[in-house]
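> So, here come the structures, one by one.
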Structure 1
Amino acid sequence: KLEIDEKKVPKNLREKRATFVTLLKNGEFRGCIGNILPKFPLYKDVINNSLSAAFSDPRFPQLKYAELKELKIEISILTVPKRIIYNDTDDLLAKIKPGDYGIILQSGFFQATFLPDVWKELPKKEDFLTNLSLKAGLAPDAWKNPETEFFYYRTENFTE
C-alpha cells in the first residue's frame, strides 16, 4: 500500500477536485476511470483513478508490467459541473459547444459523461449525445427526452 505523508503534499494538491485518468497504449485507449464530482484531495483522486484505470476498468484486462513502456497517462482535472438549462432539443443543441466542454447526461438513476476530447471522435452533436445516451445504458434517443438533464464542465489536462 502506498503511504503518503499528507503534511508534505502541497496545499493546492490537497484541495478536493474531480479527476479522470486516461491510459493510452501506443496511442490507443487502454483504460479510463474518474469522478465527476470532487470527493477527495486532488493527489488522492489521481492516485486512486490511476490504479483503477490500470487494474479495474472493466473494459480491459489488468495492466501488465511489460506494458508500462508503451503507456501514456493523461490526467484531466474537472471544474464543478454546471447544469444546462434548455427548452427543447434544438435549444439544447444550440447551447452545446463541441470540443469546449465535457458533457454529463443524467436520466433518473442513469448517468454518463464524455470528456471534451471525445468530441474529436464524435464531432456531430447528435452523434455525441446518442453515444452518451448509450453509454449511460439508455436508449439512443434518450437525450431527446425533456426530463433528461445535462451538465457541462471544462478540464485542465496533463499528459506524461
Structure 2
Amino acid sequence: MISNFLTDDNRQRAADAGLLVLRCAAGAVFIAHGFGDLSQEGGVGVNVENYRGAGIPVPELAAPFGAFMQFLGGIALIAGLITRLAGLGLVVVMAGALIFVHPGQPLVLAEDGSGSGFALIMAAAALTLVLTGPGRLAVDHVLGRLIGPRRTAEPELQGLGSRAS
C-alpha cells in the first residue's frame, strides 16, 4: 500500500492537494484580515494612522495597498489565479509587517499580546506559493493548458554549425 502511494503520479496528486490546502488556508486568513481593514469603521483611513505610527513609509499608499492586497490576494490564492503575482504582493505586505510592526518581537505572544510568528508564517506561506506555483488544482493550471506552452522568439538553431558550405 505504501509503495502504491509513493508512485510519481500519487506524489504529484499529494503535492497538488497540499498546495490547494495551503492556498485555501492562507487565502482565507488574508481575506479575513483584508476585509477587516476595509470594512472597519473609518475604513482604511484608520490604518493610515496606524501605519504612520508604526513608521511605515508613505502610509497613505501602504495602508490601502496592504488592505486590498490581503483581500484580493487572498481571493486569488484560493482560486489559484495569478498565484505567483498575488503571493509576491502578500510577501511584500508581510515583510512590511515584520520589519515595521514586529521588529525584535518573539515568535510567540509577548506580554502585550503581540508577536512576529503570525506574520512570519503568513510570509512563508505566500513565499512558498511564489516559489512552487499553485499546483494543478488551480485556475492558473487550467489557463496554462488552454493557452499552451510559451513560444520563444528565438529561431531554431539545430544543425546550423554542422553544415558544410
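> If distance in nm of label points 7 Å out along Cα→Cβ at positions 9 and 81 computes to 3.1, which of 1, 2 did it come from?
Details: 1: 2.4; 2: 3.1.
This figure was derived from 2.
> Assign the value 15.0, calculated as mean count of other Cβ atoms within 10 Å over residues 25-32, to the correct structure from 1, 2.
1
> Hey, helix-only ellipticity at 222 nm (-39500 (n - 2.57) for each DSSP H run of 4 or more, over all residues; to 500) derived from one of 1, 2 reads -21500; which structure?
It was calculated from structure 2.
> Among the shown structures 1, 2, from which was the value 30, 19, 14 of semi-axes √(5λ) of the Cα gyration tensor in Å calculated?
Working: 1: 30, 19, 14; 2: 39, 22, 16.
Attributed to the structure labelled 1.
> Now for a separate question. Taking mean count of other Cβ atoms within 10 Å over residues 57-64 as the quantity of interest, name the structure among 1, 2 where it is greatest. Provide the component values of the computation, followed by the final result.
On the way: 1: 11.9; 2: 15.4.
Going through 1, 2 one by one, mean count of other Cβ atoms within 10 Å over residues 57-64 is largest in 2.
Each value in this text was obtained by applying a stated rule to the coordinates, not by laboratory testing. Note that this is a predicted model, so its numbers are computed, not measured. Cβ atoms are built from the backbone, for glycine too; each structure is taken alone.
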